[in-house]
Structure P
Amino acid sequence: MERADAARNRARILEAAASLFASRPPQDVTMDDIAKAAGVGRGTLYRRYPDRASIAVALLDEHERALQEKLMRGEPPLGPGAPPAERLAAFYAAMVELLENHAHLVLGTEVGRSRYETGAYGFWRLHVRSLLIEAAVEDPDVLVDLLLAPLAPDLYVYMRQDRGLTPAQITNGLARLVRW
């Protein structure tokens, strides 16, 4: 069981990090910034979180778990019971919503190759692969990462901020990808 002071420190760290990640690019937030904003020592911070990405992962965990639950047990088309292409389109829409609300956190967890090493990415990969298998798509392992590539957080932020696309435009574009 977590000690009361440790629980308070964890909550302060996560609250401070969420605020900092929302106010500026995650790569510009340092562990020292988080420790100062949380009012904890660097040792306290590093004992619980070895790096900035681990803090962002902790912040994202709740949101990703909720989406995973909907994919496994939710109503169709996001959950089981709809045709694979409809489920993939619904997954894209749900991911656009997740990115719209939490891209700053995703950018903090998915830097470069680390994107492919997160537990959430592994779950998304298995989900998309199972949809491809259900749809009897030939050689699904070739396509699974290609179908997840448009959900890269840096691409999403570029499309929203630099290109000025709306979440609806991005969702509609992604839905067109699944018409196999």
Structure Q
Amino acid sequence: MCPVCEAVLAPWGHGRSREVRGDLGARLLVRPRRSRCSGCQVTHVLLPEVLWPRRSDAAEVIGAGLEIAASGVGHRQVAAHLGLADDTVRGWIRRFRRRSEDVRRYFTVALVALADDPVMPEPTASPLSDAVSVVAAAHRAAATKWPQMNTVSRWAFAGRAIAGRVLTCTPSGS
């Protein structure tokens, strides 16, 4: 479904191939599909769940960095742990901090919708930590409801749930 006008999307070739950093230093070559809207004629690049828009790292890598940062570790130590550039990790953390309240709110609602008897995460020392913990709780609730969700990482789940907008603004501008 088209995110602009909600009409049907049709195949439209492929986007350019790109290399993405995966878990444990793996390099993934990705050639995303493209689609064209039958209504507004706009073309869209269709990313797999493991990728987020405008990122050179897989969702699991970014999520691991956010989880480490949520425990109170600074961006330089997170970057060293992941073997990435300081600026890259600092950018993720800054963007996630700006979005953390929206992410926390979205996944709190998702947790309540998914769990029969939701257990809300305890408040933590920071909005970033609160958002990370509720993403994990919502993923656990989804995996309890649908066991096949255990094969999907919590960060791929998070990206899929909010259209990859974990680090960027939503299309509506929130």
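Derivation of every value follows stated rules applied to the coordinates shown; laboratory data play no part. All of these numbers come straight from a predicted model, not from anything done at the bench. Cβ atoms are built from the backbone, for glycine too; each structure is taken alone.
Structure values in brief
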| read-out | value |
| --- | --- |
| Among P, Q, structure where helix-only ellipticity at 222 nm (-39500 (n - 2.57) for each DSSP H run of 4 or more, over all residues; to 500) as derived comes to -14500 | Q |
| Cα extents along the principal axes in Å, for residues 6-85 alone derived as 47, 24, 15 - corresponding label from P, Q | Q |
| Structure responsible for 1.08, with Cα Rg over 2.2 N^0.38 Å calculated and labels P, Q on offer | Q |
| Per distance in nm of label points 7 Å out along Cα→Cβ at positions 94 and 118, the highest-valued of structures P, Q | Q |
